Structure 1
Amino acid sequence: MHKTIIALARGFKEFEKTIGYRFKLKRNLVLAFTHSSYANESKSKEIRSNERLEFLGDAVLNLVISEYIYNSCPEMTEGEMTKSRAVIVCESSLAKCANNINIGKFLLLGKGEELTGGRTRISILSDSFEAVIGAIFIDGGIKPAKNFILKQMQQIIHGSVHGTLFMDYKTELQELVQKNGEKKIVYEKIEESGPDHNKVFVLQVKVDGNVLGVGTGKTKKEAEQNAAKIALEKIIKKG
C-alpha cells in the first residue's frame, strides 16, 4: 500500500471504533473519505476520489432498504414502498446519519472546499455516507454493509415505515442557511383562498430578502413547511 495512504489510514482508527467495523484493506476506508477536491489537488496518482464508491454504496443502500421494507411491511403497495424508501434514502436523511458518526471530521477535502464549509455541506455528507457503505461492501461483503445501514439508519427507517417520521423542513432550512453566520429567514403569506372549512394558503420563504421557495397547504404551517422544503431542494441542488 502506498505510503501516503498508510499515513492517512492511521487517522481513521477512531471512525472504525465508532461504527464497529475494522477494515481489512485500509485503502478502502481512506477512499471512502476522499472527496474529489482532495484527489484533484493531490500529486499522487494513488489518491482517487470516493465517487465510484458512492455509486456502489447507493445501489447497496437501495437494495438493503428495499428488502427491509418488503419483508417488514407486507401490507404496503409498490407505490407506498417507493415513497417510504425515498424518505429514508433522501439527501437530508443520509446527511443526518453522517453527522451522527462524525463523518465530516474525517473528510479529506481540497483547500477550496475546506474554506467554503465542505465538512458541513449536506450533499458532501450524504455522498460520503454512501461511499462508506460502498467501502464496507467492497471490504467485507453484503452482511457488514447491511448491518451498518440498519444500525445507523434505524430511527429513520422505523419512522418512515410506520408513518411517524416528520420532516421538519423549516428547522433544516434554518440550520443550513445559518451554519456560516446569521441570516434573516422570513415567511410571508402570498394568498389565502377557499371557504373557512377548506382554506388554501400560499406562502413564500425569503432568506436575506431573496425568495427561495413558495409552498401551499391547508394550514399556514403546512404551507411554510412546503415552502421550506422547496427552498432546501434548491439550495441542495446548487451544492
Structure 2
Amino acid sequence: MKDNKKILAIIPARGGSKGVPGKNIKMLAGKPLIAWTIETALSAPCLDRVILSTDDEKILKIGKKYGAETPFLRPASIAGDDTTDMPVYEHALTWLADNEKFYPDIIVWLRPTTPLRTSKDIEQAVDLLIQKKPDWVRSVCEVEHHPYWMYKLNEGLMEPFVDGIKIENFIRRQLLPPAYRLNGAVDVGWRSTILEKKLLYSGVIEAYIMPVDRSVDIDTKLDFKISETIMTQEKDE
C-alpha cells in the first residue's frame, strides 16, 4: 500500500570494517555479502530506488554490478567508526535533492550485515509505517537470552542485571514476559522525520517483528558461518 509515495532504499556500506576486514564484500554462500541485500531490495515491489552509500571504490563497483544505484561516493568524513547514521541519511537525501531533484517520502535503511531478511519483510515494514504513521518502524526479534536471567557482578557476587527484578519469580521460561531486541534488518522512516524533526530512531517507534532465523546480524566470522548454514538448509528444504 504505497499511496503514491516515493520510497527510497539506502544501503549503507562503509569500507573500514574492523572485526572482519572487508566484511561487506566478503563472500557468503557464493556472493559478496552486500549482494544479498541489494538483490532482496530490488525484488521488493514497493521500492522506487535502491541506492548504495559507500566511501569505498571496491564496494561501489561490486554494488553497481549487482544492480544498486551508485550516484555518489560518500565523503570519508562521514565514514568513520564513530559516524552515526544521521549524517549518512542527510548526505544521501541532500545529494539527491540538489543533483536530481528527487524527494522521497519514505526512506528504508537496509544494512548489508543482515542478509537473511526477505522482500516481504521490507514490504510489511513499509506498510506498517504507512498504516500506523509512527516516526519510525524498526525490525526486532525475540531475544535468545532473556534479560531477566542476566546478572551483573558486584565484587564477584551475582546481582540481577535488571534492577528491581526478583529472578526467583521467573524460574521457568514460561513465566518470562516476551522481550525483543533490534535485529538491524529493516528501519523505515519518513523523510520529514529525518530532515525536519531530526529524529534518529527516536520519537514514536513501531516494531516489525521478525523470526530469529532471519535475524542474524553479521559481525564476526562465526556469524558468517551461521548465516551460510541457514541459507544452505533453506536451499535443501
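Every read-out reported here was derived from the displayed coordinates using simple, explicitly stated rules and does not represent laboratory data. All of these numbers come straight from a predicted model, not from anything done at the bench. Cβ atoms are built from the backbone, for glycine too; each structure is taken alone.
Data for the structure
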read-out: Structure from which -9000 was derived, helix-only ellipticity at 222 nm (-39500 (n - 2.57) for each DSSP H run of 4 or more, over all residues; to 500), options 1, 2; value: 2
read-out: Test item: relative contact order in percent (Cα under 8 Å, 6 or more apart) calculated as 24, pick one of 1, 2; value: 2
read-out: Among 1, 2, structure where mean count of other Cβ atoms within 10 Å over residues 84-91 as derived comes to 16.2; value: 2
read-out: Test item: P(r) over Cα pairs in 10 Å bins from 0, in percent calculated as 7, 28, 30, 22, 10, 3, 1, 0, pick one of 1, 2; value: 1
read-out: Parent structure of the calculated result 7.2, given that distance in nm of label points 7 Å out along Cα→Cβ at positions 44 and 196 is the read-out and 1, 2 the choices; value: 1
read-out: Structure with the greatest value (metric FRET efficiency 1/(1 + (r/R0)^6) of positions 20 and 204 (r between Cβ atoms, R0 = 35 Å, to 0.05), set 1, 2); value: 2
read-out: Structure (1, 2) behind the derived value 3.3 of distance in nm of label points 7 Å out along Cα→Cβ at positions 188 and 228; value: 2
